[in-house]
Structure I
Amino acid sequence: MKQETNPFPKTKLQWLWENMKGCRGIYFVGMAGTVVYNILQLTVPYFSGKIVDLFLTGENARENLSTHRDLFYQLILAMVLFTLLRCVIVYGVCMIYEHVSQTVLYRVRNYLYDKIQRQDMTFYSTYRTGDLMTRLTGDLDAIRHMVAWIIRMVIESFSLFAAAAIFFLYTNWKMALCLLVIAPFVFWIIYLFRNKVAPMHALLREKLSQMNTCAQENISGNRVVKAFAREDYEIEKFDKANRDFCETNKATAMVWLKFFPYVETIANLMPLVMLGVGGVFLIKGQLTMGEYVAFSGLIWAIANPMRQMGNIMNEFQRFSAASRKVMELYYSEPKIKDHEDAKEHPDRFDGKIEFKNVSFQYEDGDLPVLHNISFTVNPGETVAIMGETGCGKTSLINLIPRFYEPTEGKVLIDGTPVENLRLHDLRRHIGLATQDVLLYSDTIEGNIAYGDGSIKINDVVKFARYSSASDFIAKMPEGYDTIVGERGVGLSGGQKQRISLARALAIRPSILILDDTTSAVDMETEKQIQHSLKELDFPCTKVIIAQRISTTRDADRIVVLRDGYIEESGTHEELLAKKGYYYELVKLQTGLDEL
C-alpha cells in the first residue's frame, strides 16, 4: 500500500504539541500521573497475594496470624491507603487533561477564525459555509477528544499492560509467558482494523460536512424555499443527506463489530489459560496460592488494554480525519496579503484611481473577464460604470480594494500600486455598498456604525439622512435601536440598500464604490440620494455601477464595458453624440425613438 505523504509542515501530533504551548509542563504531569496511578493498580493484588501466602494458605499461616497480626493490619491499611491515593491522582489527572484540552480547543478555534477572517475572495468561493462550520465545531471537538481522552487511554493501556507484564514476569515468568503469548495476535488484529477503518472515518467526515452544508443553505435560503413551496423537496434532500451520514456511521461502526469478537475471544482466553495452566503449576508447586490470587486479580490488566485498543484506534482515526481538515485551514495562506515591503498609509487618500492595461481572469475561469482596461479617475470625480450583465463591471471594481489581483497591468491609487499598500490601510479608506446587502443581527445604529465603532449617534443620523434612510428609520418602533433580523430580514430591499449606503458613508471614505446600490429604491428616493452624494461634507471619489440613466447622467465620466473591453467612454452628452450602446440604452429607458 502506497504511503500517504504529509502535505503539512508538521505531523498531526507535532501540530497538536505546538498548540499545547503554555500547558506542556502540566500535561507532562498528567501523563506521569496516568503512569503512576496505573502502577498503583498492582498494589491491591500484590498485597492480597501477600496476605494469602502469609496468613491464609502458607505453612506458617496460623503462627503468622498470631505473632504478626500487626503486619496483617498494616497490609490491609496499605491496600486502603494506596486505593485512596490512586483515586486522588485519577481525579487530578482527569482535571489536567480536561484543562489542557479546553485550552487547546479555545486556542485553535480562535486561530482558525482569525485565519478565515483574513482569507481572500478565492477562499470563500472554494469552501462551503457548512464545511467551514464543521471544521470549527465537530472537527475541533475530535481534536479536543484526542487531547482529553485518546492520549490518556493510550498511556493508560500501555502503562497498565507493561506494569502488569513486568509484575507477572517478576512473580512467575513461566506463568507470565503463557498469558502474554496471546498479546501479539491482538495487536495484529488491531493493525488490520486500522487499515479498514481509516478510509471510513474520512468518508464519514465528508458526509457530516455535506449534511451541515445542506442544512445551512436551506436555513439561509428559507425565503426562496417558501416562495417556490419547496419545503417537501428540501426535507427530502436533507433526509437523503442525513440517511447517507447515518448509513456511513453504521458502516463505520460495523467495521469494529467485525473485529471485536476476535479481540474479545482472545481476551477471554486468558482466564481459561489462568485456570488450566495456573492449576497445573499450583498442583506441581511451581506457583503459590498467593501468586495465583495475584495473577487472578491482575489478569484484567492484560485483557482490558487489549479490548480498549480497538476503541482507541477507532477514535484516533476519527481524530486523524478531522485534524487533516483543521490543519488544511490552519496552514492555509491567502494569496492576497500584505507584501513585506508594503507601505503604511494611515492618512486619507486624495482619491486618484488609475487602471493601466488591466486584464483579469478568475482562477477557475476559462476565459479572461477584463481585457486591457485603462482609464483614470481624478480626485473628487464621479465615474459611472455601465454595461450588459456579465461584462465585468463588478470584477473591475473588486480590483480597487484588492479583493482580486489583475492577471496583467496595474491598479494604482494616488500613484501607488494597490499591491504596495497595506490591505488594512487600503480598505479602511474605501467605502463599499453592493446590490446584495448583508446586514447583521444588530441594531440599525450598529449596522451603520459597523465600520467605525467610535462614531456618535448624531453622525449615524447624518449618514442615514445622506442615504435617505432616516425617514423610514424614524417610523420604526425603536428607531435606530431597532434590531434587524439575520441578513436584514424584515426590511425591504430598498431599505437594506439605504442602510448599506449609510454604512459605507459612515467611515468617511476617500473612495466610495457603489455596485448598483440604488437598484431597489424608487426614482424619487434615488434622486434624493444623488443630491446627498453631491453635498457630502468630506472629499470623496465615487465609482458607481448603475444601469439607470438618472444615476449616470450627472457623472463626470461614463465608462461603458462590453465583453470585458471598454466600448466607449465620455460624458453623458459625448456618449449620446456617439450613438453607441449608451445612446441605445437612453432611448430604451426614455421610450423615445430619437434623442
Structure II
Amino acid sequence: MATATTRTNGGFFDNPLVRTRITSANVKPPEMLLGYFVGPFCAFISNAIFGSYLNRYYSDVLGWTDTAKFGVFSAVLPMASVILVIIGNLAVGRLIDNTRTSQGKARPYMLLSVPFVVVAIALLFMTPTDSAPIAQMIWIAISYNLYYALAYPLFYTAHSSMVGLSTRNSNQRGLLATLSNASGVAAVGVGASILVPILLQSYLFVDHGGVIDAAASYAHWRVVMVVLCVVTAIGILVEYFFTRERITEENMKLNIKEEKLPMAKQARACMSNGYWWIIIGYFLLFQLSGLIKNGSMSYYSRWMFDGVNSEASAGAAMSMLGMIGGIPTAVGMLLAWPIANKLGKRNAVLFGMIFAVLGGAVSLIDIHSFVIVCVGVVLKGIGSIPAMYVTLAILSDVLDHLEARNGFRSDGFTMSVYGAIMVGMTGLGNGIINLLLTATGYDATAASQNEGVQTVLAGCYIGAELVCYAAIVILMVFLGVEKYVKDDQRTILEHQKAAVLAAGGEWVEPAERLRREQEAADREAEAARLEELRARCAKKGLDFEAEEAKYQAKLAAKAAKAEAKAKKR
C-alpha cells in the first residue's frame, strides 16, 4: 500500500539538459511517433540483426559449429547465458523499483544504457581471429554476456516498462502498445529480414564459389558494427527524450510516497495470480518460437530452397520472404485494434492464433518450394496480427489488476521477467539451433546440407512457431482479465484518494487534474515560445512585436480555417 515516505532525490536527472521533451498531460503525436516508434525502431535494429545473423556470424565466420575447434561451446554458451540474462534483468528491475527521479523510475536507465550498449556491440565483433580457440571462446563468452546480460537489459527492461507507465488512459495505452510493438516488428521484418538480406548479405558473408571467405566477412562485419553502434545510440536517446512516465509522476504530484517493496513481495503477489502466469507463458512461447524462426531464417534461405546456391541468391530469397511475410504485420498495425475492440483483446489473440496454426501448416506441404513456404508464412502472419500488437496492453491490464488487488504496483518484477524472456530467449533459441545443427553435421563449406540438417531447419523455421502457437491457443482460453478492467481502475482511484486524504492533501479528480496540468503545460510552452522568439529577434535585429503579430495572425487564420471546415461537416 502507498505510504508516506520521503521522495528520492533525482540529482543528475533534475538537470534541464536531460529532461523529457514531452510536456503534455495527454499522449500526443510527437510522443507516439518519436518515443514509441522511431526511437525504439532505431534502438532495436542492431538486436534484430543479431537475432537473424549473429549466430550465423559465429558459425560461418568464426567457425563455432566446428566440433574440433569449439566442441559443444556453441550450444552451451547461449543456453548457460540465459541464467545471467535472467539475473541481469531482475537486477535492473530492482533498480527501477528503487529509483524515483523527476524523469521517472524507468527512463533514466535508458539514458544510462547508451555507453554500455555501444561498447558491448563493438566487442561482439572484435573477437581476435588469430588467437587460440580457448582465447576466442573466452572473448565470445564475455562479449556475449556483456551485451545480453548487462547492456541490453539496461535499455530493454526500461523500454518495456514504458507502455504501462505512460498513462492510465486505456485507448492511449492501446495505441502506444501498438506503436511500441510495431517498432520491434519493423526492426525485425524490415531491417533484419528485408533490407539487410538484399543489401548486405553478400557483403557480410563474402563467398567465392559458394564457400565463405571468413577473413573478408570478418572485416566487413566490423564496418557494419560501427554503423550499428551509432544508430542504436541515437535511437535510445530519441526514445528517452520523447517519452514520459505519467503514472510514476502521479504519486509524486499527489504527494503519495511509495513503499520500496522487496522483490520477493512483488514476486509472491505476481506468482499467486493465474492471469500473470498466463501472460508470461504467452510471451515465453511467442518469443522463443519467433527467435528460433528468425535465427534459422538465414540458414533456411541459404540451404532449403530449390535453386538457391550462393549468398547473393540466398539474400534475395530471404529479403523476398521477409517482404512478403511482412505485409500482414504492416497492415496489421491498422487492423489490430479495430479487431481487438470488436472481439476483445483476448479473443482477438485466441482466434488469430488458431488461424495462424492452420495457415502456417500450409508451408509443410513442400518445404523446398519458395512459393508454398511464402503462402504459409503470409497466412501465419495474418493470424498473428493481434498477438503482435495488443498483448502489451493485456500485460498492462494484468499489472493494473495486480495493483487493484494488492495495493501496490508490480512493474519491477514483472518487467524484469518480461525482459529476461524477450532477451534471454535469444540465447536459448540459438543454443537449440546450434545443438541441432552440430548434432546433425552442419557444414558451412558444403555444397548442400544432409537430410538431418534439412529436417532441423524445417523444424526450426516452420515447426517451432506452429507448436508454440497451438500451446498459446490453450493459454488464451483461460485469460479473462479484461472483465475486471473497469472495476480495477475504480479501485486504484479509491486507493489513491485514500492515500492523498490520509496524508492531509487535497483530492482532485483525474479529469480535473489532467485539465489543470494541461493548462500549466500550455502556459509553460507559450512562455518558452515567447522567450525563443525574443532571443531570435535580438539575434537577427527583428521587431519582437511585429513578429509576434505575424504569429498571432497565422494562428487566427488556422483557427478560422478549422472552424470553417467543422461547419461544412
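Tell me which of I, II gives 73, 63, 55 when you compute Cα extents along the principal axes in Å. All intermediate terms of the calculation are to be shown ahead of the outcome.
Numbers: I: 125, 52, 49; II: 73, 63, 55.
This value belongs to structure II.
Of the structures I, II, report the one carrying the highest value of mean count of other Cβ atoms within 10 Å over residues 451-458. Write out the running numbers ahead of the final one.
Working: I: 11.6; II: 17.9.
Between I, II, the highest calculated value is found for II.
Among the shown structures I, II, from which was the value -24000 of helix-only ellipticity at 222 nm (-39500 (n - 2.57) for each DSSP H run of 4 or more, over all residues; to 500) calculated? Walk me through the numbers before you get to the answer.
Details: I: -19500; II: -24000.
Corresponding structure: II.
4.2 is what came out when distance in nm of label points 7 Å out along Cα→Cβ at positions 179 and 211 was calculated for one structure; which of I, II is it? Write out the running numbers ahead of the final one.
Working: I: 4.2; II: 5.2.
Traced to structure I.
Quick check: 0.05 is what I get for FRET efficiency 1/(1 + (r/R0)^6) of positions 75 and 427 (r between Cβ atoms, R0 = 41 Å, to 0.05), calculated from one of I, II. Which structure matches? Don't skip to the end; give the middle numbers.
Working: I: 0.05; II: 1.00.
Comparing all candidates, it corresponds to I.
Can you say which of I, II returns 11.4 when mean count of other Cβ atoms within 10 Å over residues 11-18 is computed? Walk me through the intermediate numbers first.
Working: I: 14.6; II: 11.4.
Label of the source structure: II.
Can you tell which of I, II yields 0.90 when FRET efficiency 1/(1 + (r/R0)^6) of positions 147 and 411 (r between Cβ atoms, R0 = 35 Å, to 0.05) is derived from it?
Derived from the structure labelled II.
From which structure (I, II) was relative contact order in percent (Cα under 8 Å, 6 or more apart) calculated, if the value obtained is 24?
Numbers: I: 14; II: 24.
Corresponding structure: II.
When distance in nm of label points 7 Å out along Cα→Cβ at positions 115 and 219 is computed for each of I, II, which one produces 2.3?
Computing distance in nm of label points 7 Å out along Cα→Cβ at positions 115 and 219 on every structure in I, II gives 2.3 only for I.
Since every read-out is calculated from the coordinates, none of them should be taken as a lab result. Quantities reported herein were computed from a predicted structural model and do not represent experimental measurements. Cβ atoms are built from the backbone, for glycine too; each structure is taken alone.
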